[in-house]
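Enquirer: These are the structures, in structure tokens.
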Structure 1
Amino acid sequence: MTKSQTNPDLGNILIVDDKLENIKFLANFLSIKGYSIRKATNGKYALSASKMLTPDLILLDINMPEMGGYEVCEELKSDPRTRDVPVIFLSAGNEVEDKIKAFQAGGVDYITKPFQLEEVLARVQTQLNLKTLQQQLKLKNEELQGTITGLKKAQADLEASQSELLALIKSMNELIYVLDAQGRYLKIANTNTKLLSQPAEDILGQTIYDVFPEKTAQLLLVEIREALDRKETREVEYSFPLGATKIEVSASLSPISLNSVLCVVRDIAVPGLMRYNT
């Protein structure tokens, strides 16, 4: 691979050194390996170049006139545009204090001159791979946060809808309950006591034969099974005794599963409309 055959996917590397021969030495090698290379001969140029087009990684010499590598790195880390760019320091110094200072300034690695080119390549590849993994993790976290936010909103919307529905049901004058194919009471959603012949807790689990006269129970059971067989809503009118009063009602039976119907009962209480009497 020649210098002109760089692969931008491998990474854009900014080399910062006040000695042109050092820049040329590293640039030629990394270009041959497929990296896109940019160059800066002092700290101010390095900062300008980084802000103009953020590099994927910076190889930064420490000992430069006017603005040294530590100061350049601190400036990079203070800028939101460049704070996440990994910086590998290059230095002839091999003192522990120099390395500590480099990491305190924000560097991710430290290579001592004179260095082996293969060592530089290995460290560059490691830091670029780490950066890619960090970016992927950041994106996954953002996606996860978006999903969590969406789920929370959906849950809040559902709870609001359920509250509205319950409030609506409680405000209705109709009696709403669920019956199975045998006419057994599975659930009573709205206890309109005016339309219940017994307390709701006593009715649950019983069948319509336990609650109504046999003729009325048979009528309801026929309509329940018709609704389930035809998969359509059936309307039926009937009456039942409640104390000394005869209650006249109209019921809508709508299938909600293969084996159950939703029953909505209304008090019609208008003479002449009752079709069935017991």
Structure 2
Amino acid sequence: MNLKYGFFPGCTLKSAEKELMMSTMEVARALGIELIELDGWTCCGASHIQDYDEFTATLVNARNIALGEKLGVEKIVTVCNTCTLMLRTAKKKIDEDGELKEKVNTGLERAGMQYKGTAEVTHLLWVLLEDYGLERLKEKVVRPLNGLKVANFYGCHILMPPNVMGFENPKNPQSMELIAEALGAETVNFDQRLACCGFHAVFPAEKEVNKLTRINCLSPKEAGADCLVTPCPLCQMQLDAYQPGAQKGLDQDITIPVLHLPQLIGLALGIDPDKLGIQRHVVDVIPMLRALA
């Protein structure tokens, strides 16, 4: 089985949330997955760039994909919902429009590059299910998360639009639940499971997004969850870093730790929590870990 992938880390893992880069690489090593970081990658545009210049958004991500193609890999992996969406959107547009592909390659030629369309863009969550397999993942578990009640927060961009993402039913996804249960955890259903985290609107509409963060944290807490888990670093940052601000003025406690998917997996693999960067979170995860001990 070929478990070698081009790796597009995205800006968040390289700057604001380096702990998620740590945990991703630790988990990949433990599972025997080789992630080769794309040399010279640039920001995907974070779902905003196309509002200013749609062609530039396509060209930038065609370049990122071309960097993966140069590695000769079949798949380029991300651990960010938005990065996955942006790269897959560009690929779909180019692969379906020969004239656009020619225009893109005219632009890339100035950098000595070419987009061929040979590499698929995927997410680590999908890789674990499609390529790695749940049974193999279960075999790697050395510290089952027995008794841990996990609320899976998907985030918008890994599900929508379905004609671009298309891995599973966007109205009733099960991939996160399957992973959590393979790790020994119990999954908790809650109203906000498929909600937006609000990250992309936090600056122009901070008041409204704080209200959304309150609902997104309170919903799983009231459902009995011990933690929120998301496959997206932007969702993780929004729900963790902005949680104290969302708590202000409320009598009801919304506090709940928020993990990125590789961190949850890393705990079940027996990786030291410090190596997963859990100590860097805004909302304290240590009480949850003590309850697991």
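Each reported figure results from applying straightforward, stated rules to the coordinates on display, with no laboratory input. This is a predicted model, so every value here is computed, not measured. Cβ atoms are built from the backbone, for glycine too; each structure is taken alone.
Enquirer: Tell me which structure, out of 1, 2, gives 32, 23, 16 once semi-axes √(5λ) of the Cα gyration tensor in Å is calculated. If you can, show how the numbers build up before the last one.
Expert: Working: 1: 86, 19, 15; 2: 32, 23, 16.
It was calculated from structure 2.
Enquirer: Which structure, out of 1, 2, was relative contact order in percent (Cα under 8 Å, 6 or more apart) derived from, given a value of 20? Mind showing how you got there, number by number?
Expert: Working: 1: 10; 2: 20.
Derived from the structure labelled 2.
Enquirer: Let me ask something else. Work out which structure the value 58, 29, 5 belongs to, where Cα extents along the principal axes in Å, for residues 135-182 alone was derived from one of 1, 2.
Expert: Numbers: 1: 58, 29, 5; 2: 37, 22, 14.
Structure 1 accounts for this read-out.
Enquirer: Thinking of 1, 2, which structure, once mean projected area of the Cα convex hull in nm², for residues 39-198 alone is computed, gives back 18.9?
Expert: Numbers: 1: 18.9; 2: 10.8.
Attributed to the structure labelled 1.
Enquirer: Taking FRET efficiency 1/(1 + (r/R0)^6) of positions 31 and 55 (r between Cβ atoms, R0 = 30 Å, to 0.05) as the criterion, which structure among 1, 2 has the greatest value? Walk me through the numbers on the way to the answer.
Expert: On the way: 1: 1.00; 2: 0.20.
Between 1, 2, the highest calculated value is found for 1.
Enquirer: To which of 1, 2 does the computed value 2.3 (distance in nm of label points 7 Å out along Cα→Cβ at positions 15 and 239) belong? Don't jump to the answer; show the numbers that get you there.
Expert: Details: 1: 10.3; 2: 2.3.
Attributed to the structure labelled 2.
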